[in-house]
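Below, each structure is written out as structure tokens.
What follows draws every value from the coordinates through simple rules; no lab data is involved. Since this is a predicted model, take the numbers as computed values, not measurements. Cβ atoms are built from the backbone, for glycine too; each structure is taken alone.
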Structure I
Amino acid sequence: MGTLIEEIFSRRAGRRVQAGEIILLDVDYIMSHDNTTPLAIKAFREIGKPIYDKNRIVLHLDHAYPAPNVMAAENHRKIIDFVKEQELPHLFTQGVCHQVMLEEGFITPGSIVIGADSHSNTYGVMGAFGAGLGSTEIAVAWVTGKCWFKVPETIRIELRGQTQPGVYAKDVMIHIAGLLGMDGATYRSVEFGGEYIENLPMHERIIFPNMSTEIGAKCGLIAADQVTVDYLLNETPLGNAGVRDFENLQPVNPRYERVLEIDVSTLTPQVACHPDVDNVKPLEQVEGLEVHEVYIGTCTNARYEDLEIVANMLKGKRVNPLVRVIVTPASQRIYKKALQNGLIEMLIDAGCTVTGTGCGACIGRHGGILAPGERALTTMNRNFVGRMGSPLAEIYLASPATAAATALTGRITDPRKVQNSGNCLPLTVPNSMER
């Protein structure tokens, strides 16, 4: 009996495990994308053994897709040739890998999924273990179906209360990053719980495991509950088959290394400022700072509900003409729903540039590169120097609502000033268009 990560690993190991143990476990799926798969292929060739189970390998083209340069195109060709050679069944080109992994039902409560991407922690939103590993480890898992893990200690973050209007899950997680720092949870499992988490819809829950990476965590976890079950039933092809004994995957008399309690009702909109994600300030301290680009996208905040917030705030208005406002839906499914329900038209009418799905501007390969001296306000999860282009540019992180407000003014703006104008009512969506 123990923490959520101990419960997940114990189930897979077939015995009780505890923090500090090193264990060898079967993994359910092994994910990599166009940046990391070529290196995994190279390591696989050097190992010289056959793939253990082709069905466990899931590949994505998303980080530089469509290819913005010859090197990216060559990587895509290597991956596609490998898929043909090995007759691999899972290759996706329909959006950000983590969003597609969730949508396609690869992540279920209690599953163990490793990915050659640091934000594989995202899968913890389903009460699953997800962690990012290097390409060599991915290749080893291809041929063994297994991976070594050290069972991490757990930090419990207990969130109580409800946020004020204009304050979102992204603001809460940015605040947590400021409290713990970028190394505050190094090789720890971070459990997010409490009444605030329990009352959140899936699209906002995702932010917490996703950004656990930014505080150094090995994984970020939210225990599966009815919200999880509803997502599996209604939003994935698994249906009832995806719901597996989730009631048993709860912390049981856990012993935490540390418990951090936060009352979210006291928070105002937050901004992670240049040059580090833990350089966090209440928005009012940086309000009015000029920006040159607003980017709404990534595996953190580019879901349908995020686009809905932005579209409602921009409805009937025009963004600042001197600011590039770029919107990149996380997946084709999200894009299609936003198109059917009129969000894309609203964004375009407001002066936004809506791009194809994928990682886009987040990694500075295409989709909105910054010039020296420019400043961007984005819904991303990290603001490393040089991440979006020039190392002389600045990146600020905030919620989609803050991004929308900032797009209107060209300066970092409190979203409550725009929402209070009455332009942020929920959209009425015909039932035939909902999914």
Structure II
Amino acid sequence: MIARYTRPEMGEVWSPQRKLETWLEVELAATEAWAEEGAVPKEAAEACRASAAFTVEAVNEREKVTDHDVAAFVDVVAASVGEHGRWIHYGLTSSDVLDTALALQLRQAGEILLASARAYRDALVERALEHRDTLCVGRTHGVHAEPTTFGLRLAGFAFEADRNLQRLENAFEQLAFGKLSGAVGTYASVPPAVEARVMERLGLQREDVATQVIPRDRHAVLTSRIAIAGSGLERFATEVRNLQRTEVREVEEPFAAGQKGSSAMPHKRNPIRTERITGLSRVLRGYAQTGLENIALWHERDISHSGAERVILPDATIGLDYMQDLAAKVAAGMTVRADRMRENLGHTHGALFSQRALTALVESGMTRDDAYRVVQENAQRAWDTGTEFRDLLGEAAPDLDLDAVFDYDAYLTHLPEIFERLETLR
């Protein structure tokens, strides 16, 4: 991911330095496990732990000769240890190191990603509770439907964010698996006991059946759930963008002092943050597709997944982390124009009370179809002519209790129960 969309902590997880550090962690754990099995001299394992070192530059230089990144790394580390360096990578194949180390990197990335997911959810919860009674119009098909509250709308986004948090937690749990079972998973060059010791040291579970690699369905779950979470962020972003339109202007993104909305038009306040979230969500969905295509490898493995994973796993986690942080800031800092929301409720001249009018006419004894026709005709007249629907309905059905029909509070009666559910997320 480009630096523009990379938060430093997550970027560090995927740095060349951190990657090689995790490789070394696996290599040293394996050497020590072999020593405990009696296959490697104890003093050799101790020397490896004390002396093993590398630099990214040295590994890159060596790779120009080997044309193999793990082999280059092993050469550099072994040379740094000296005589006992020959026990580095003993019995292992490259993917034993790569896949187990990748699990460690993903665990680190997961801790950061889950934290930003919680922050996004929590920002939505707080704003939803703040605006639990802020009346606004509900829209279906982009058209005014019935009154709701802005807090209820945000509550829906908050619960979606919580579901995505749970999905991501589960995805990272499924990725906490490593393998040291050799070239085709038969343990021909490294016994299960060594693998068990290494996984215990590293805090990972062992893969029940590996080929030369960890099965890639595990990774596809993560990229798919990252894409789903990104789409949830896009749904929130799209809502803010729509509500920030000049004709609506119910919500506005934070606009910082000194910020410029347009290079040519100084009056502009553009929803650039939510538009950025929308665009990046498309990238995440592309990564999900690649993750799915990585599942089907030839026989015990090929490396068609490898080059793709070097891009999609860092970029997907970095991208979602950035988007969640950005969305949390939008949620926490957006300007909510309650007065404009109330003003916009009147755009249909009361026609959005049509369902309550229909129900009242049915309760008065009118057939549903007749009642529907009366309400439809007068609601559309109100909207088309700018006449108040209440006045038109009063003429068409003079015996109705109009105060009871045209009552905003009637739409809020059951909302406390919903907000009690929201409180459980705090």
Structure III
Amino acid sequence: MIVTADIQHGIRSNLAQFLHQLLQVLLVGMTIGMMRTVVPALAESEFGVPKGSFTLLVAFVVGFGVVKGTLNFVAGRLAESWGRRRVLLLGWVTAIPIPLLIYFAPSWDWIVVATLLLGINQGLTWSMTQTAKLDLTRPDQRGLTIGFNEFSGYVGVAIAGIVTGYLAMRMGPRAGLLLFGMTIILLATFLTAFFIKDTLPWARKEKPMAAASGATLHPRYPIGVPAQPSTREIFTLVSYRDRRFFAICQAGLVEKFVDALIWVFYPIFLFAKGVSLPGIGWIVGVYGFTWGGAQLVTGRLSDHWGRHKLNVAGMWICGGGVAMMLAGDGVAWWSVSAAISGLGMAMLYPNLSAAIADISAPHWRASAIGTYRFWRDLGYGFGALGLGLAAASTHSVEGAFWFVAAAMALSGLGLAILGEETHPRLNPARQHDRDAG
């Protein structure tokens, strides 16, 4: 049992649990990463997807986005009553059938079902690792905290893409994914059951502790939110009633178009160019490693420089890297282009989440993060559908690339116009707003 009097906030004060949570999100990233290289590249030869059937090909990512987005919101609400650890454990138990479905799949339909379960797993587990770390740390460490979280997760995605590519070459795609997937999922379930603590007590102590310490940070929380807001009140507030939340949510939704493109069409594009499965894993891995590694810097930078400018610039740089993929040829060019997209994603990804946390009160922060993550990961669905239609209408994979690059440019412009700086030190609430809140 956790004694409330012993609770302290900060990375150093909670280092052991912080590291356990980082290992968890590494394993979460590996679980989705195992689906990134082998499955799309061999969709036609191994799983029976007809050549040129772009809409059928993207069906598994559309389903993943809808399920993961919904479960992000559900996870946020459940976490405030069940606690973070129980939701995390449920997410891992849900993932156990995934490698078995892939191994025995007689058709693409089984891959779609496996991906729906993956959406449940990712919605529950990734949401909880992020929320738990925010519970443990101080407000001035949020950018760094989310940077660490996303670094660990997307390094896991990159490692899994490379390792499964080699395993598929040695053992065959089905056996390689079965071995890798069962190892990762069972290890994560064991670690959650025996080593993870629930961090809900840290979240419940945050507000009174801040008041008692005379903290000088005054976040710009929305005015007029009830002490115990309902699910509908939080969902509508974050989705569209607050302009700042809306700007962040639309940017989060559109940036997932890039990830959907990299998941579905990068392997197909590169495989058609003659790149081997391990080679595809390395090129896509450059994106993941750059995204993951740079977040250790960009998350921390946002704690000093602010979130807004990094978020807007990241949208445009990431979209520019997507367009660059089509402007040249060769492994070196594609790797550099992937790295540029990864750098842009590193600038925006942790800091969109940090901006949500900045303007969410502690007692409804998990729900606000869950709502944002609902819209963000619904971007997998909208993005996959859009890029599938773009590819079908142009009769080429390249049409999907241009669709995503244009969407990122427009969304970044919307964020620049509608958003604002959320860091409470750089843009604190006015006195009359604090009195009204």
Value 20.2, 62, calculated as Rg and Dmax of the Cα atoms in Å, for residues 103-230 alone from one of I, II, III, is from structure III
Computing FRET efficiency 1/(1 + (r/R0)^6) of positions 95 and 151 (r between Cβ atoms, R0 = 35 Å, to 0.05) for each of I, II, III, the value 0.10 comes from structure II
Calculated from one of I, II, III, helix-only ellipticity at 222 nm (-39500 (n - 2.57) for each DSSP H run of 4 or more, over all residues; to 500) reads -8500, and the structure in question is I
Distance in nm of label points 7 Å out along Cα→Cβ at positions 335 and 367, calculated, reads 1.0; among I, II, III the input was structure I
Structures I, II, III compared on distance in nm of label points 7 Å out along Cα→Cβ at positions 167 and 223: the greatest is III
